[in-house]
Structure P
Amino acid sequence: MDRQVQTNSRQRELFIKKSTRVAASYLNRVKSLPDLPDAAVPFLDALENTYIKLQDIAKPENVKTIGTLCVMVPAELICAAGAMPVRLCSGSYTAYSIGDDHIPRDACPLVKSIMGFAQIKALPVFDNCSLLITPITCDCKKKLAGVINSVKRTAAIHIPPLKKEDADTEVYVRELYRLIPVLEKETGHEITPGSLADAIRMVGRAQYEMSRFLQYRKYDPALLYGTQVMAIMNAYAYMPVNVWTEQMHLLNSELEARLKRKDFVGKQKQPRILVTGSPITFPNIKLPLLIEEMGGILAADETCMGERGLSDPVSVIEPSFDGMMRAIASRYTKPCTCPVFVDNRQRVFRLKQMIRDHKIQGVVYHVLRGCLVYDYEYQIMEEEMGKLDIPIIRVESDYNEEDVEQLRIRIEAFIELIKLKDHAKKKSERK
């Protein structure tokens, strides 16, 4: 028994040393990008505190944290129960390697990383959550909910595969009502019409500041690097909602001043890239970094750790408790472009809209190895991008760093292709 304890202790020490080193390496690369806005620093500090300093979230002592494993868990319900939502989808390769011993080989890296943190008990943000909420969005999440329950108390909620009809939304409404007593028992706070309305307004303010932020992202040349944007969006998972909102307000004010001064970080002729597909979660941000280190600008992303997570506010038509619950259910299903849904034509429409608004010249389709729901849709996206004459590349990866040079070569070639295409187009227009 003593030998086992010593082995576990050594494993934990090695884990902490390696995981903090990798996270620090990626965060330093983000910080080294030129012209980081002053107001963006607290977002990076939140990532540093979580993954490098291994600190818990700074919050009132009597406020519990509830871990979520998908953006389809309503933050409004958790906040209404007097708790703080924490998104625990991680990109840690070190945790992934631990989880690999407990999860089947072909499972996605995100699920393995979550399981790794559950086993090693070295991430306070994870360990101090009193409850996990896991939406059943794919087979891996379904089995994870059962397996991880032995380590951390877990509530699973069913996500309907259809969302077009009112009956489909009704399924999700029932799931949210079923979640209410679980949250109330965990936090000791009753979810009332007043607390739910306050929570909707609080999250709505974050969504409003996010919408302002995304408007500044549309400018060409860019006002800030897309890798910085991804880090800022990831930080939402580890900051109290009101704190993140206040800091985002300051950042928007700084970007407004930059715009007036025409203080751009990008160049006019930089290829503008959109990333879509599997989530890009800190510290695994090698793809955004490669895109911008190879001369592109990450001008937009359609991922659940990016724009999608805070894109649509709850629209309350009937201010009763049931009316608010139904408004929340509609917000988290009907506009959602996650490929978990059977009919996902909205995603094609959304991508076309973003390509137009952000002046996108190329699409990088990111697939985490083993993430079948996103991989399944690549062919559809390839066909649709072909109709628009927009180059698209499928990039499959996981959390290790062994494929970085291969990815670098492919991304560099893709960006050169866009440059050549743009040059040929301008040359044709001059004739």
Structure Q
Amino acid sequence: MLSEKKLLNVYDVLEERGFFRQSTDAEAVRRILGQEQVKFYVGFDPTADSLHVGHFIQGIVMMWMQRFGHVPIVLVGGGTTMIGDPSGRTDMRQMMTREQIAENGRKFVKLFERFIDFSDGKAILANNADWLLDLNYIDFIRDIGRHFSVNNMLRAECYRARMEKGLSFLELNYMLMQSYDFLELYRRYGCTMQFGGDDQWSNILAGVDLVRREEGAQVYGMTFALLTTSEGKKMGKTQAGALWLDPAKTSPYDFYQYWRNVEDADVKNCLSLLTFLPMEEVGRLASLEGSEINHAKEVLAFEVTRLVHGEDEARKAQEAARALFSSGGADSENIPTSDIDRDRIRGEGGIGVVNLIREIGLVASNGEGFRAIQQGGLLIDDVKVTDPKMTLSEGDFPDGQILIRKGKKTYHRVRLV
């Protein structure tokens, strides 16, 4: 474990918790972080109307840095989203309007304000639309584009993976734009470090090089772990899609349940990356075996939900989850609930059970619903559904509601209104 002296440097904390992947100069970064206050930035393109859990790792990094006195620059990509980052993509991103991007950016900011303290100069909020949207393209290509070798760009992983299906000239500009962000933030705020997910390594390298060429300054870049399982698969995907941080898109209960149900092998990594628990406690919890590991998962689920949604919502989610696995004590009122119009199921027609579970988000498609039933994984009020063509009428809702369970751990209540 880290000594008291080493804990004075956030670099050592992040290293011990398993965040680091690549750095332009790890020794220099560690030295600088231990000697002076650093302004650093992380960029977020608002391609959706909410942050998801993949963004949250970067949020945790910024929170750690801020705790040690450094200044995060949260950069909303209002300009870069107009082009779209090809990193990790097999196809071109869907084009979005300026209005969509701006609205998504405003929602991002509201979420960031939950995690980052922007008071008294402790953090800076910026939007690259402020300098990218009004660029003169000819001037930009002459002044900035001349520093970029197309041969080198095409060897970068973010572009190389796209060559088979076709890389548009539009996307080729993305690296130039992101690199220019670093240059602009260096000039405006004295930003000397860029952090990002490991899939951003090529773009970060290009930005470091551009600042050196344009300003003759030494700046640094570092990438952090993506949130993956012990098998290397990305985490944060649910039956309904991404695991969102906005409670309107992923309820606090569903958010809690995701972490409560992670695989045993993933508990230590998630506790290390997504909570602020001391590493001694992380190690103790991760060492639990058999049924006791469920306690570690409860701690993980509560801590992450508390950070994202607050103490009250985390407590409600925990109580609701416990209510479903015990005979009494806890209140189950916080179980995810959907209301359907009573008139829809009156009469002989009713509503097909597959259509119902698709509408409430338990499955993504009718096909998935049919398979869940055929595999014996769907229960209504603890009775297994065996007929995929089953319909529900008003009489099937005792007390005006039913509790649907998919698999062992996913619950949803449906009420008639």
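Values as computed for the structure displayed
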{"item": "Given -17500 for helix-only ellipticity at 222 nm (-39500 (n - 2.57) for each DSSP H run of 4 or more, over all residues; to 500), calculated: source structure among P, Q", "result": "P"}
{"item": "Structure responsible for 4.0, with distance in nm of label points 7 Å out along Cα→Cβ at positions 129 and 361 calculated and labels P, Q on offer", "result": "P"}
{"item": "Distance in nm of label points 7 Å out along Cα→Cβ at positions 33 and 345 from the coordinates reads 5.3; which among P, Q", "result": "Q"}
{"item": "Highest-scoring label, criterion being Cα Rg over 2.2 N^0.38 Å, for residues 185-320 alone, among P, Q", "result": "Q"}
{"item": "Origin of the derived value 23, 50, 24, 3 (P(r) over Cα pairs in 20 Å bins from 0, in percent; candidates P, Q)", "result": "Q"}
{"item": "Comparison of P, Q by distance in nm of label points 7 Å out along Cα→Cβ at positions 169 and 289 - largest value held by", "result": "Q"}
{"item": "Which entry (P, Q) yields the derived value 25, 19, 10 for semi-axes √(5λ) of the Cα gyration tensor in Å, for residues 65-192 alone", "result": "P"}
{"item": "Structures P, Q, by distance in nm of label points 7 Å out along Cα→Cβ at positions 281 and 401: label with the highest value", "result": "Q"}
{"item": "Answer label among P, Q for the case where relative contact order in percent (Cα under 8 Å, 6 or more apart), calculated from the coordinates, equals 14", "result": "Q"}
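Bear in mind these aren't lab numbers, they're just calculated from the coordinates by the rules spelled out. This structure is a prediction, so every number in the text was calculated from the model and none was measured. Cβ atoms are built from the backbone, for glycine too; each structure is taken alone.
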